[in-house]
Structure 1
Amino acid sequence: MGQRLLRRRHEMPFGASLSPDGGVRFRLWAPGARRVDLVLRSSVAAEMIPMQPRDGGWYECDADEARAGQRYAFLIDGRIEVPDPASRFNPDDVHGPSAVIDPHAYGWRDADWRGRPWHEAVIYELHVGTFTATGTFAAAIDRLDDLVEVGVTAVELMPVADFPGQRNWGYDGVLLFAPDAAYGTPDDLKAFIDAAHARQLMVLLDVVYNHFGPDGNYLHTYAGAFFDGLRQTPWGAAPNFDAVSGRTVRDFYIHNALFWLTEYHLDGLRLDAVHAIADDSRPDIVEELARAVHDGPGRHRHVHLVLENDRNQARYLPRGAAGRPLIATAQWNDDVHHAAHVLATGERDGYYADYADHPIWFLGRSLAEGFGFQGEPSPYRGGAARGEPSAHLPPAAFVNFLQTHDQVGNRAFGERIQHIANQNALEALTCCILLAPAPPMLFMGEEFAASSPFLYFCDFHGELAEAVTRGRRAEFGRFERFSEESAQSCIPDPNDSETFERSRLDWSERTRMPHARWLALYRSLLHLRRERLGPYLAGASVGGFHVLAPGRLAVNWPLGDGAHLHMLANLSAEPAMRDPLPPGKIVYSSHPATDQLEPWSVRVSLEEHDE
């Protein structure tokens, strides 16, 4: 008997929808337009079909002759053709026509997949375009076994929504339902997710709901009410979530989330920079979106929402019965990163200044209680209070890491932490992150200390390209080493294709030193996490921490089944007298046991219920 194949489709109130009896229904919200025509394109001609106005600024029409694969666009007021903002695929980039896609064309092979519980998460953030030599969804499949072998259980894709040009981090996306054609087709992305599920890997997608990119967003042309004219994000006009027209805007994003989770069977979403979402309504868009996810695909399988939120708002992370997330599953924990970065590199510029005087205390608090800043004043932010109390939340509410695309790529030369850190310090901090109860995250190539940088790159043209290049270099002008224009000119040009090419991983490094040694360390630590700690992580709760003396940190966490996890670390370059060892069996020790703690040493023990 052959394998049962599933067909998946998310119904939406906009865009192009294949009709069961043939043809396609097209719908567009264009409250600023006086007239909208559908333009159906073939290899020889274009047919124009008037769309009928409906209440609330909607236009629609049924095209019996339209078929899957056909190109189409909307003609606004007889003067400008625009792609579908809900396009499922734009083969000719963001300014070209959209393509009608049949979601049922792909047969899924993961009928039994129900996801994985969050306490099992070991996340691997990757950029599709630089993850492999060819930078496609299909090529990425060939590396999934390598991730499984190292101990990864979840892949987090940087945004794949269609962006202008052939290369981009993804945060300049303008067609939020369409995977970028530079990476492959919608079916190619589905095949990647299917292949990941076959290997018991979750797949999460980074989505951007706080702004659109600067090139290729035509909504301003015919739906100005989509944006708030009074509020801006750091990257452009803010979506208008809380005005009279906000219902349509909210539905657009909620359907986008449900679309990715349903039609692409993703296991979760990472919501970019929710602190930059302008929305004073209650429930706000994050809360309403989470409710739709929990009441929809989350009813039948594990579905996870992860936030990036510079405000450290614990109110998005509450737990209900049996520890079930009521809104978001977890948040990226920048405080862990910043404190660890100061310890590993000694850098104190910018936001690192907030952690520079007491990095071990901040690391301990962040590992034990979640946020390092829980309402205290932030000198970097002019003394403004930052954060909310988080010590009531379990470790699973936070994602800890030593690197991300931001923390690497927002450096002038894209240096990974292995390029700039004290290697002994970095090894100790790696142990702390991978063996703490909170789900850890790796940035692609981190596990083998990749030599390639991860630079900021894009593919704009004309005046916009020049402005982005100038702006990128000017950003670093406040740093002393880049105060001179000649020094700024050395910063790689984001629009130069070579900047992108330099950011590709070289997988052959994994077998050479020192890369092989780092890979062996990551494999070993993640094996210990899975085999020794894994059975108890579902019940992990808030921990306690003590800075015992300069350089020494002790953290302990209650786990499930009455177990306790203990971590003792000397995070300094000087040996320290050893306090009595914490109870339990040694899970990991970076150095042989002596009467002192060696510099940059970590010891982790597990106290089980029967001990």
Structure 2
Amino acid sequence: MGPSRSPASFRIQLLGRPGIASGSGEVYQFRSRKSWALLTYLILAERPVSRSQLGLLLYEEADDPGRALRWNLAEIRRALGDGGSVGGDPVLLRLPEAATVDVQVVVRGSWRDAVLLPGLGAGLLEGLTVRGAGAFETWLLSQQRFVAAASEAILHEAALGSRSVGDLDRALDYAVRATAMNPLDENHQALLIRLYRLKGDDEGAERQLLACTALFRKELGVLPGPAVLAAAAASRSTGAETADEATIEARMEAGSAAVSAGALHTGVQTLREAAALADGSGATRQRVTARLALAEALIHALRGFDEEGSALLHEAAEIAATHQLPGEVARARAELGYVDFLRSRYDRAEFWLQAAAELAGGSSAILAQTSTYLGSVESDRGNYRRALLLLQEAVSRAQQAEDPRREAFALAMLGRLNLLRGDLELAAEQLNASITMAEHDHWLGFLPWPQALRGHVHLCQGELAEATQVLRQAFARACQLGDPCWEGMSARGLALVAEANGDVEAAFDLLVDARVRCNRLADPYVWLDVHILDALCELGGRYGHPGTADWVDQMRDRASRSGMRELTLRSLLHGASLGSRSDAEAATLFVVDTDAPVRTSTRELTPLA
């Protein structure tokens, strides 16, 4: 056992070159790379793991896997010292009290803490290779993708946060680092260009726009979308006219009414004017509420402008926090959580949504919102039991708040969850209720989502005629609205209907088209793209399509980067069906990390016990 040491100064670095440090003395240094591999797995695993599973993960080629595992556990025990422990079966890891792990700070902590980490932006266990452990290599690659995405997200968040307090130099530095990690992310590019504009560096903004345009044309065969173009057209504020509070309020009401009536661009412009008037007049509460109204319009109504909406939300939260307006801070944080949910930055979404719930002050409306989004996050991740509790709570909270739209949204997500769980009768009941509520409240902009899900339920129940009718109606409405998400989900259902009717070629064409539709703007619902890829992989394997291996790789990359555990597992199962032994071995480990049912096909589900 190592020497006793102060737990508060115990730090584990897994980003870049791994290491353990303590402010109160020397730390035992691992002699085996597999000790680092084992410690990393135990830290990042969501659930305790049995010794037999760890043997499969790391020691399959060892003469005595049990002995090798015990030796590595002993090394970890020595490094932890008296303040921590590791052992048992399943193996339980207990770190010293108040110990910090850099990966956990990046994933679940504040951006202000994360940007201080020396390894931020470096790879997980960078340069470390473990021989004779194919399943671990597959798992590690998945986690490296996940941590890289988390690092990108925290740098992007740090840029927005720094901008909100006027620190444009730091904001630009963080934005440059995020863009360097993933230059094909349109939101990174839009933020970087906008920051150059705000600093008055128009030449820098133009250079970045030209570089972005050339890169997108070369790598993706497309031009940058509206988010980048809007950022390029942005300019510094040159001072605003003033108005009294009644005038500002009237301008906000007019803008919100125009958005609700479908005059989106007019409404957004009016809300921009209201925000500028509030700034010029120094009306604190209206500075916040105008930003919130404008951000919500950009995020929920005007497609492709989530990035600009996020910047406004950070500003609103900063102003509200400075002037002790907790309800407004909660609203801003809840919407930030929603944006991160769509982008599949689930840990960041959870961070914002939990922070919003803590400030809700018993508000049923805000708690309905946070519970709905948190439940949706857990559903996307594959944590179905927790998702079920949260979404049931969301429905109850929405009823207390007498908010039919929030209730319809929560019911739709609850219906989707039960569709994925295999409880088709309950899913049908909840989706029917969501559709009815949306119709009664004239919420036509949302209606295609529960309809598309209802069509999938019909399909799973073998009701092809009903599925065709409902999915066609949902698709037509989605196209009329121009909503990429609704279009993609409806097209996915129509593809599976085509396959069920024997038109396999049409099924593949529709699935490929569904991906194009749902990804055509900078702010897609990432889970939906992976859900469509899942159908492509399954059909590709069934019919021997030559693109299947590439689809499996794409699915693995997108699912593992975001922490979609069930869909990562399914990507491994698809890989195993193509003959990959390491995928088959790794799949047995991912089964432990999700409580989702193992689906054997897109239309055949095994319900949870």
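Taken together, the values in this text are just the output of simple stated rules run on the coordinates, not laboratory data. Computed from a prediction, not measured in an experiment: that's the story for all the values here. Cβ atoms are built from the backbone, for glycine too; each structure is taken alone.
Out of 1, 2, which one gives -22500 for helix-only ellipticity at 222 nm (-39500 (n - 2.57) for each DSSP H run of 4 or more, over all residues; to 500) as computed from the coordinates? Label of the source structure: 2. Taking Rg and Dmax of the Cα atoms in Å, for residues 145-248 alone from the coordinates of each of 1, 2, which one would give 16.8, 51? Attributed to the structure labelled 1. The maximum of distance in nm of label points 7 Å out along Cα→Cβ at positions 305 and 561 over structures 1, 2, that is, the highest value, falls on 1.
Of the structures 1, 2, report the one carrying the highest value of distance in nm of label points 7 Å out along Cα→Cβ at positions 121 and 505. Sorting by distance in nm of label points 7 Å out along Cα→Cβ at positions 121 and 505 in descending order puts 2 first.
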